Each structure stands twice: as C-alpha cells, then as structure tokens.
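Take a look at these structures.
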Structure P
Amino acid sequence: MNNYASLIVYVVSDSSGETAAHVTHAALSQFPASVAQVERLPKVSSISEISELVSKMRTAGSLIAYTLAQRPYRDALEFEAARLGIPVIDLLGRLIDRVASLTGSAPLEQVGRLHQLDEAYYQRMDAVNFAVHHDDGTNPERLREADVILTGVSRTSKTPNSMYLAQHYGFKAANVPLVLKVEPPATLFEVSRRKVIGLTVDPHILHSLRTTRAKIMGLGTNTEYTELDSIAAEVAHAAKIFRELRCHVIDVSNKAIEETSSEIALVLRR
C-alpha cells in the first residue's frame, strides 16, 4: 500500500457537493490538517465531463470521494478511476443500493433531491427568519411563539446555535442574554421551562474568548467585559437564574456549534 506525505481528496458531485464535502471534512477532522486537502468539483453533468475530470487527477496522492445520483455516472467514474489507478470511495451509492435491496424500491436517481424546495425547506427558512427577529433579546413579548429559547451570558454561542437550530432542524429559536444588574424579560419565566435551554461556560474559557474578541474589535481589554472576576460573577448570576427557571443547562465550553445544537435538539425531542 502506498503512503503519501499528503493527500488531495477530490470531492465530485452531480449536485452542489455540499453533502460530499461535509462528510469528507468530518472524516478528515480526525487527522492533522497537513494530511489532506479537499478540492470540490460540483455540478458534474455528463459522462464525458467525468472522464475529463478524472484524467486530470492522475497524480500521486489523489483520492476521489463522490456522490453521484445516477448509476451511469457512478459506473463511468469508477471505470476511469480504476483505469488510471486512482482510489475512489462512493459516499452514497452503497447505502442507496442497500436500501433498494432491502425495500425492493428502485432509487429515483434524481439530482439535488436533498435540496428540493419542499415543505421542510420553507419551514427551515421560516425558522431562520424567526431567529433573526428574536436575536439577543429582541421582541421578548413573542417568546411564547418560539420552539426553543436559549439564554446565557454574552459569548456563549446563543446566536450561532439559534441559527443552526433553525437551518438544520427547523426550530424557531429565540435567544435572551443574561446581564448582571439587568432583569431578564418576565416572559422568560412564563413560558414552559421545557422550551428554555441555559448555556453556560467555564469562566476562564469565556475570559479568553472575550479578550480575543476585544482585541479584534480594537477595544480595551481592561474592562468588566473581559475581567475574570467580573466574568465569574456573570456566570454565577446566570446559574442562579437557570435554577429559578428550572431549565436544562448545557456547558458549551470547548463544544462546536453542531455538538451543542445536537444536544439541544435531543433535549427538545424527549
């Protein structure tokens, strides 16, 4: 087996390539960044184009990862890659074939079905619009309309998680900041506690995040916003409110947005 100092992963798709790229980056995240780079080749539209693309990949350290809906495209890519000695991995084909064999149903082989403008798509867009109009405590009188309400101190990823929950799960998410010496909106205590998710974070990690943000924005770093003792007091104040709300609390320290949102979605579906 050949060992390469670095790898080029060509992501080939007859659609946007978003799914293939996401899966590929998820796999590569388990390796050092220097191991591989990804080159995305979307919107493949003919067998001749596939042959042309594959011929350009004939270099040491190439790997083709693909999602092609149509069987002739998959066969053509596999044939050309085998002829040139380029390793390939089919990210969807085997699963499609397995589902077909177990259900007796033939796959539709239609390009871009994942992103069709169906009812679920419009639900997600409606949820995104809701998140935008209920960000950072805006329109607190309408919190009852939310599917989920995220609350916590500044820089606990309330806004990114609100948007992610909207885009990927279709949840109407609002977020409410908790600030020392400022009373949270009364509505926050009136909605079902099952809707409310408290986001907390280690004060030292939050101190690092806020200091970095202050520097990027050209602000001073000797303020209450970045002072460790003040941050610890904020986090303690938020914890007190979480207890009053009796809400579920998630520690977002060192967590990716996807990981936090996945946990929130799991809590909401219980």
Structure Q
Amino acid sequence: MIWDLHSHFAPYGGRTVEECMARMIEIGGRLGVDRFVIYLGFDRSYDPPPAELRRANDDVIRALSHWRDRAVGFVYLNPNHIEFSLQELDRCVRDGPMVGVKLWVAKRCDAPEVDRIVERAQKYNAVIFQHTWYKTGGNLPGESTPKDLAALASRHPGAKIICGHTGGNWELGIRTVRSLKHVSIDLAGSDPTAGFIEMAVRELGAERIIFGSNAGGRSLASQLGKVMGADISEAARKLILGENLHRLLMPILAAKGMRLVDVGC
C-alpha cells in the first residue's frame, strides 16, 4: 500500500484538471502509488480571496468526480478570510467529498483565527495539513514554521495535524514537534538526503511519519527513494508508505461511505 499525501495538478502536463489527474494516476501506477491526496487548484496564489479559494476547491472536486477510488481531496482554506473558509470547510468536507484541510502560506498557523478552522475540522474528523518551512533567507510573511505549528497543535491535543515538509530543515522540524504525539510529519519536498527517515523513526516512531511526494516540486521517484532506501524495518516502511495515512483517514472515509481499494499496482 502506497498512499501519496502530498500531490498537486501542476506538473502533469494537462490542459485541464481532468487531464492532469489522469496523467497523475498513470504515472503513479508505474511506481505503485495506490492513492493520491490532492489539494490546491490548477492555479493558486499565496493569499487567495474567497472567489479564488472556491475555484481551487472546485478544481479538486471536478478531478475527484472521475477518480474517487484512487484519490481524495483536502479543502484549501485561507485564515485571512475566516468566515468564508469555515463555509468552504462545510461545503467541501461536511457536505462534499473532501476529507481534510490544507493550509498554506496566507497566515502563520499560530494565529488565533486558525483555532476556529481546527475546531471545525475536528468536528468532522478531518485531517489538518499545514505547510511549514524553515527558510535560510527568511520565510514569506504568512509562512509557518514547525514552531508555529507546535503552538497551534498544543492548543488542540485531539486534532489530527500533519507538519508539512517537516519544515524543510528536517533535523529542526523533527525536534520541534517531537513532544506532540498527535502531530505527524510529511516527508515531501526536501532532497532525498541520507539519514532523514532513520532520524524520524528514531525520534518520533514510524507511526508518526507519512509519505508524500509534493510531485511537481519533486518527482515521485526521488521522494519514494527516501523511504525505499532508508535503513529501517519493513514494518516501519509499510507504516510510512501507506498504513499511517490510511489509519488517519479511515474514520472520515468510513463515515462518508467512501470505497477503499488496493489497486495492486
């Protein structure tokens, strides 16, 4: 079982989200990826207004309508437009096909406005994915670090929260969230450097590590190589590649009656 937590339309060469999604499934099939999690739309910006948020989420819903046995979606929200974001969460998760929340770089996630999103997501058993990064040259004004995520997560011990990219600088990111047992890390985005996965397993336990490719920014093959080449047990490898994400998503998928398949890639 390989589930990719972190995928986007942009790199797949199609003129529409439907074409991009078909290409994603084709390429993933060659590499054994059973299911993708997708978020953000065909076009996206750092601080999208409500109309752009809706278009982005509609793009994902259109793509899922053709591939619900191979993909799930997270709703893209912007805490700078909190009331609209809560409405979108209701539309796309409570009343729609999505199963999680994607927060990017519009506002740092330690802001109090984000609490309302997390509380609403918890109500629906949705997973929260927060992009994080430690940038040497300085983050974007609204870009979160793992330290910001730790502040948010400490206020919501019952939430299912994922530290996107493990902060880029994974040695710092792992240590920053280590004490927060309900926080998982996403492997996507950084180079396939030796030692990343081994340190994460040692410091967090394999149960808190989730494979994601960030395909577009990175290739599926290079990101899979982080896990396939790591000096870890086969049991840990299976948890990271798919079983952990399956466990996090299973309650909301079951509540929605969404069919899970092993496509045998």
| task | For the read-out Rg/Rh (Cα atoms, Kirkwood Rh), a value of 1.09 was computed from one structure; give its label from P, Q. | result | P
| said: Looking just at mean count of other Cβ atoms within 10 Å over residues 30-37, which of the labels P, Q belongs to the structure with the highest value? | reply: Q
| task | Determine which structure produced the value 22, 13, 11 for semi-axes √(5λ) of the Cα gyration tensor in Å, for residues 78-157 alone, calculated from the coordinates; the candidates are P, Q. | result | Q
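Tell me which of P, Q gives 19 when you compute relative contact order in percent (Cα under 8 Å, 6 or more apart).
Comparing all candidates, it corresponds to Q.
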| note | Highest-scoring structure on distance in nm of label points 7 Å out along Cα→Cβ at positions 102 and 246 (candidates P, Q) is P
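FYI, it's all coordinate maths here, none of it is from the lab. These numbers come from a predicted model, not from an experiment. Cβ atoms are built from the backbone, for glycine too; each structure is taken alone.
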